[in-house]
Structure 1
Amino acid sequence: MNPKRLITILGPTSSGKSNMAIELANLLKSSAIVNCDSRQIYKDLNLGTGKVQGSWQKHCNQNLFIFQNQPHYLIDYIDPNQPYSLTKYLNDFYTLTQSLSAQNIILVGGTGLYADAIINNYQIPNLTIEQQKEFQSIKTNLNQLSLQELQKIFQKRTKLKLNDSDFKNPRRLVNHILQSDPKFTKVQVIPIPQFSSKQVFAIDILKEELHLRINKRLNQRLYEGLISEVKTLNLASSRLQELGLEYKLIDDYLHQKISPKNLLSQMLTKNFQYAKKQITWLNKRDLVWIKNTQDILDNLSSFD
């Protein structure tokens, strides 16, 4: 068993996840902050992703991304022109955790899929690009089926017996069906580290306060030069559209699809919608809602 403990901090955009992770790392001995935001892994995507304002420095004979004296991992290291996926992230996460000596891995970010895969030990095949496309196509088709249809496929394909909860969960059924597909069964799955314990927390924040924070944050990003950041990236319009949210909207603005008058209001609307979607996703997870760092410490002490 891996002696490391996994502490995951989730929450909607602008809820204060990064600051809470730093506070926690300062309070706990032997901690490492690991990013699980799918856009903050990219270099130069700073203002648009809300990336902490760190820099690459020599630290303990390594070149690490440092912010407020705390190393941050799996952040600011991929060319934004390069596509990145859950598969690559899990491989990078596994390699990283095997090299870290820290006993507390603080996983923080807004990409629920990345965190979910680690927390719930997703068994994901380590596929080639061609296999990934086929895998995703089959998964998309399965996701369109009813629970009853998925149950029939599962029973026909495998003799595995599931508990009642899994058998009535469409998402888990899809995963089990994919794992039993002969096209992928011989492919080695991506290893997920086994931790001594896993605690998952989400920041509980009032809707009104969250909206105020999002408003303040977006105004600040525009003031600090978000439009200039997008221009400096020199990314193709199609790539900016893929990166979503602020990058998509700024691209639309630069192509005169959004007027200067409406840019901020559209950014606010899209971020409010995104935050609502994140909260809905979090409400379906097995986690502990917390208000502050002390709440995390209090919960951790009950596991010690």
Structure 2
Amino acid sequence: MPNTAKRITPEYEIVQDNETIRYLEHGHPSDLIRWHAHEDYELHFIVETSGKVFVGDYIGNYSPGQLILTGPRLPHNWICQDDKQIVHVRDMVIRFDHEAFANGMKIIPELAEILPMLTRAKSGIEFFGLDHAYLKEMFQKVRDSSGLSRLLLSLPLLQKLAQSRDYRLLSTVQIDLKSNETLQRKINTVVDYVSQNYNQDITLSSVAGLIGMSDSHFSRFFKKATGNRFIEFVNRVRISRACSLLTETDQQIATICFQVGFNNVANFNRRFHELKGVTPRDFRTQSNIRIEGMTATS
């Protein structure tokens, strides 16, 4: 008889040990929305809500239709802009592990076509240019199937993504966060706090105190877990929010500077250029040109 032993994953799934492809979905709010890492690859399709996405040391915006593949032990999280928003399904996820495909390649060499994509997934991959209706339909078919049917439905999607050239790598550091629930909870506390209070004065000492660490211990711990020094992480969150305001509003740059937590415009401009490669003014101009171009072709 086949091995049908069950185990519980960090996502609280009860799964069969002989499953190659697994499916998970959750709404908002959910206990699964937290900074965490695990041994699996995860293909995330965002269905509802918008806010901030964290993948390794990458911080950016997310909205419905986003598709991201995360690799093993690469920490990630999606934080909703409106933490009171309630949705039934926010995130649809296809999960699989490396061993299943590595072993499969020994028997079915064609599976090696997806190996370069799996290697890139160590940094996290965001895919573009795929029809949202198609993606939702594919995820639903995987959700509603099981066994061999689920595997056969998943392979064409993985092949399509492996062949895609319309993508970007997210994390500049390939973080290998071990699956220690206690440490992940500590990081999640910090990430949530910064996400909710980025516009306030945030000190390393006050945040270290939140999780019961000394300043020096917290600095080393945070850099290892996120790939960022703490102040770099805070600045990334603030700049990410500034990008949204520059794109979505007509507020003056100085107003946005103070609104996202910087205390002087010169420092804001300097940090913005370090992270985005352009000034806030040029970023707004480029964003407006892109929006006008999309409007003209729609």
Structure 3
Amino acid sequence: MTLLLDGGMGQELIRRGSPRSPEFWSAWAMIEDPDLVRGVHADYVAAGCDVLTTNTYATFADRLRPHGLADRADELCRAAGRLARGAADAADRTVRVAGSLPPLRHSYNPSPDGTYEELRDEYAAMAASLNDSVDLFLCETMGALHEARAATDAARASGKEVWASFTLQGGTGPHLLDGTPFAEACGEVDADAFLLNCCPPEQVNEALPLLRAATTRPVGAYANAFHGMPVGWRGRDGSPLPEARTDLGADPYTDLVMGWVETGASVVGGCCEIGPEHIARMRLALDKRA
């Protein structure tokens, strides 16, 4: 059976009225308009996803600190967990909730500023805030080995299933952004599944067979549809958001995803700029294949 994740949250919120601010990203909606988040979750459930991801990509203390909101990290993480849990529980079928543990020192960063111990402790705080609402943890967009280890080790303390997802955005070659080969990363990161995310689908096409060969654990992928993401992009420092590609509508993206399934992916979905219409089309394709 192939599990279907939901799609992106931040860009979908922007389409629905959230400010286009990479510095504050999806945390804005948790504070100003949580019904926007609730609506996105509901639409992904209606589209047929098997797993909803919490809107916690930007609700951790380090990300909130420049806005004077670091003391609200626990509150916002818990609220995000409840929103996803409510949408999942309202479904007429089993929908699981994955607690998103994101990069803590910029996305697409091969050298996060923080030791393994420092990052692990910060991830542990997020995991504790989410634990009551989630079924598993998704350590996503990981670019460095010690970052992925810190996130998965913190999540593992919950006793729940843990997935690790590496990003290739801005990198080249069959390895993490910090140069760690897939085989080494899969050997040192304590995860129940290994995925690729938030990078162009063309990179997934090249890397997924190599990831499949590097581990006996389940593998998967959920790509983005950004156009021209520059190397060294730092949204928190004011880098503008790139535009969406126009060649990755629901049908062409689904065709790519079904190729990943043939390669051995057992978890698929979408990341930035992949919305409910993509997930609905993927649901149809997966059901037809089954």
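Structure notes:
- Structure responsible for 2.2, with distance in nm of label points 7 Å out along Cα→Cβ at positions 60 and 260 calculated and labels 1, 2, 3 on offer: 3
- With distance in nm of label points 7 Å out along Cα→Cβ at positions 84 and 100 derived as 0.8, matching label from 1, 2, 3: 3
- Read-out relative contact order in percent (Cα under 8 Å, 6 or more apart), computed value 21, structure in 1, 2, 3: 3
- With volume of the Cα convex hull per residue in Å³ derived as 145, matching label from 1, 2, 3: 2
Every read-out reported here was derived from the displayed coordinates using simple, explicitly stated rules and does not represent laboratory data. Computed from a predicted model, the values in this text were never measured in an experiment. Cβ atoms are built from the backbone, for glycine too; each structure is taken alone.
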